Structure 1
Amino acid sequence: MTNAQFKDELIAYSKSIGVDKIGFTTADPFLKLKDRLQTQQELGYQSGFEEPDIEKRVEPRRVLPEARTIISIALAYPSKMKNPPKSTKEERRGIFCRASWGKDYHDVLRERLQKIEQFIQSRFPDERTLSMVDTGELADRAVAERAGIGWSGKNCAIITPEFGSYVYLGELITTLAIEPDVPITEQCGSCTKCIDACPTGALVQGGQLNAQSCIAFLTQTKGFLPEPYRKKLGNRLYGCDTCQQVCPENKGKDFHIHEEMEPDPEIAKPKLLPLLTMTNRQFKEKFGHVSGSWRGKKPIQRNAIIALAHFKDEKALPLLNTLLTDDPRPVIRGTAAWAIGEIGTIKEKNELEKAKNSETDEEVARELENAIILLENKQ
């Protein structure tokens, strides 16, 4: 079997197992990426979730010695929810980003990649393979760009001609030589809609993201959300889709190809108040299968409190007061204090002062003090 024949066979097989797009590139170093990553590191723009060793991120053969080819795959996910529940004054709702609507994409892509690995090894048992999704050493987007899956947009997402940027990416390194594909030329042109629409200005310029101020990153942090970003959060519980939603390349793009990626509306757009009283077990049972649950319930609950403040939901005040006095987690107590200041009136001042007198955590005490001042200024 020739290299070209096997490549055609592998492409056909990938389609049969539900891969929407597949591309091939060499295992040569990603030299341009190295410069970009070093700049990001120097500027403090990294999220901290990445592989810390830049050499491993740009040198595939450090990950798999004798690697010759990297295979990139993309699976399209929906951009629109069928029959989405409305967030009403009676029942306020938060929202998970589209990439966390269905089954955890890490699991979905790993299963496809494992099948491709098995397919290669069934034909070439002496060749080695290694697959990864999101948390591996290689940069998914850099691989996809060079493999011709799409171009790297100004919003730092891979944009495919077929599916826009609503795609999950994964890759597989192999010692097998396969003819590489031609990269797609960047097609954003003079458009800056994503940069202009970014709620926090995290898109510093086209193709450069300061992850530390990106809402998608901030929703995943476990500590106090810095004050300047709280009102930017809106009702987002996990992730942010703004830069994708405004992208002209995504207009009309909505694919419901994979059943496991279809959202359960009550999970993708859940009621906020019930979120705040969930036990760890209840949270895991309801949200454990989506990617947005990976940091546990605390960040989601903190974000839900901020969302209630965004809605100025007065019905939430009794529960927020309970969290303020009874919750063992300083981040939840402090965020509840801030939210009470945002939602409440001078009537809530006594409760806040009482809580401040018994509070032992400095950050929570500071939040209480600021909330009291805010309430006094509302008189």
Structure 2
Amino acid sequence: MSIARLSDLADPALAPRLVIKVGSALLVGPDGVRRAWITQLVAEIAQARSRGQDVIVVSSGAIALGAATLGLEKGGRGSLADAQASAAVGQIALSGLWAELLGTHGITAAQMLLTLEDLEDRRRYLNVTATLTRLLDAGAVPVINENDSVATQEIRFGDNDRLAARVAQAAQASAVVLLSDIDGLYDRHPRLPGAKMIPVVEGVTAEVRAMASTDSNSGMGSGGMVSKLQAAEIAELAGICLVIGNGQHERPVARIVNDGIGTLFVPRRKAAARKAWLGGRLRLKGEIVVDDGAAAALGRGSSLLAKGITAVEGVFSRGDPVAIVDGEGKVLAHGLSEYDAAECAAIVGLHSSEQERVLGYSPRSSVIHRDQMVLK
């Protein structure tokens, strides 16, 4: 059995481990911390725990809190330096708030600050998994945020939607609940006439992506519907459900679960753990462009051969993650290259019998082996 409806989120047999992501605008209002609202959410977390469910919180809000304390404009997002300084100040208040409120229910809070590299590097990703597992086994509620005080534009998630999905992968969670400023995914911009919310989505397709808006109604957060769909795709690779729901109500989880208001993304597939990690990566070192024949072969489960490559872009080494794209730039797969970029470029379009002459050594069986590849 698996999660098929929003009410299943309250069933510990179907959803033994939940990740709940809370956006900045839900935690911090014009007058500061929305303490009464957070208190209600913490009570819902305590209820889930009493039902036998593990809960992980991915909490935004550090930059907004720190900016208010430091008196910085634009919510602390006027510059990277402002955001880093705001995060350094705000994270103390944010973690203290969660620890205090969870403590009123006898629950221990544990802070974890992660950067993109912590989840992109395989060894560090496994370390995150081990830490989360130990904390949950010990009865704690991990409260996770991006480490914005040190992350730069080049090495950051940029939004906690995708961070929540990657954390769910690492924690082997059952579902991710994204509490935001909107009820769910609409078939067009929700402010347009006739817009309808979609209750269930089975896999993120091109048609679903076309419905997304980059707008964030609050102007405080960094995500929009596009980032939420990207999070749904990351979760899907690991066979994890994702829910978009409106957090602007008291007891928002109960509104989603009991009233059935939200969009449930049901995964169509589940990749092996390593492939789920690879497919969910947000930073890739390059691109390998393939012809139609190679694209079709990949879809049938074949490895990528040099014969089907038409171009190589970027600088990468053997073992680095790259995207495989078709002639129109559509991403077909992520994979770990068996060659560096220069070697790939040298054997573009060549049959295996021709590669030894160019490379100076016997070619490997494939440029990207199917065991080191995940289709998108």
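What follows draws every value from the coordinates through simple rules; no lab data is involved. These numbers were taken from a predicted model, which means no experiment stands behind them. Cβ atoms are built from the backbone, for glycine too; each structure is taken alone.
Looking at distance in nm of label points 7 Å out along Cα→Cβ at positions 13 and 29 for structures 1, 2, the greatest value goes to 2. Between structures 1, 2, the greatest calculated value of distance in nm of label points 7 Å out along Cα→Cβ at positions 133 and 277 is seen in 1.
A value of 14 was derived for relative contact order in percent (Cα under 8 Å, 6 or more apart); which structure in 1, 2 was it taken from?
Values: 1: 19; 2: 14.
Corresponding structure: 2.
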